[in-house]
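Asker: So, here come the structures, one by one.
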Structure 1
């Protein structure tokens, strides 16, 4: 069975919808606050959703290549995040060293202010089958990149 370009674009777009929806569900239903790298991984999925919608509305095949780039971008950020989680390399100072950057001294000393704890990028908050959320993002985003690429090559 050969899938049409619009069907492939729809699948890739829905894949990003599912991954982004899952991230929001973990955050707002599961109570797992995202770290900075988690937030960065969301933006390319949002871009892929927008790209997919425009591609479906216009039929312009070239947009599928932008979908490939969006999926590869989130996968690349995910690879970096996995490396930070596994201590293969250092992460961002803002989320691996317990930084309080951006929080004023007055807010830190004010007992009525609720200052949230820094969410660390180098700690795995959740995993399934030994793979962290960042790792699953890499795996699934590479699959989505393949779907986007197939859509771009389909006549």
Structure 2
């Protein structure tokens, strides 16, 4: 492996765990007193601003199997956070949407998250913000490519 690439890998190995700890701690703080888990909140965010998302698409967005997504949605229904209904055109399709309470909760956490991101964004110079967005966008594209490649059946 080329020494520049190895140095990059070493830096990533050092910095990512620290960033993840910070993000996880912030995510826990923004959920204090709300009695929802991070995975439940991820589902609410996936549904935020979307009307009647098909269960399969929700599962894909959350990186879950449909059965795991169904169990998660069942818990959210019991908490009065989401609604589930059959598609009018295709009764085999199940669609999920936020309840009004789920919408309010998602908005509250979204506002908390906005404030958190604003706190760190204010401390970064504009060129650093632009470089960060470019790097994160590129990283996400690589993750998506790797995910798609992993779904291609091996010959």
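Asker: Identify which of structures 1, 2 gives the largest calculated value of FRET efficiency 1/(1 + (r/R0)^6) of positions 69 and 133 (r between Cβ atoms, R0 = 35 Å, to 0.05).
Answerer: Largest value of FRET efficiency 1/(1 + (r/R0)^6) of positions 69 and 133 (r between Cβ atoms, R0 = 35 Å, to 0.05): 1.
Asker: Thinking only about FRET efficiency 1/(1 + (r/R0)^6) of positions 85 and 125 (r between Cβ atoms, R0 = 35 Å, to 0.05), which of 1, 2 has the largest value?
Answerer: 1
Asker: Suppose relative contact order in percent (Cα under 8 Å, 6 or more apart) works out to 18; of 1, 2, which structure was it derived from?
Answerer: 2
Asker: Another question, then. Determine which structure produced the value 137 for volume of the Cα convex hull per residue in Å³, calculated from the coordinates; the candidates are 1, 2.
Answerer: 1
Asker: Which of 1, 2 yields 9.6 for mean count of other Cβ atoms within 10 Å over residues 13-20, as computed?
Answerer: This value belongs to structure 2.
Asker: One of 1, 2 was used to compute helix-only ellipticity at 222 nm (-39500 (n - 2.57) for each DSSP H run of 4 or more, over all residues; to 500), and the result was -21500. Which label is that?
Answerer: It was calculated from structure 1.
Asker: Say we calculate mean count of other Cβ atoms within 10 Å over residues 5-12 for every structure; which of 1, 2 gives the highest result?
Answerer: Largest one: structure 1.
Asker: 1, 2: which one has FRET efficiency 1/(1 + (r/R0)^6) of positions 37 and 93 (r between Cβ atoms, R0 = 25 Å, to 0.05), as calculated, at 0.40?
Answerer: 2
FYI, it's all coordinate maths here, none of it is from the lab. Please read these numbers as outputs of a predicted model, since none were measured by experiment. Cβ atoms are built from the backbone, for glycine too; each structure is taken alone.
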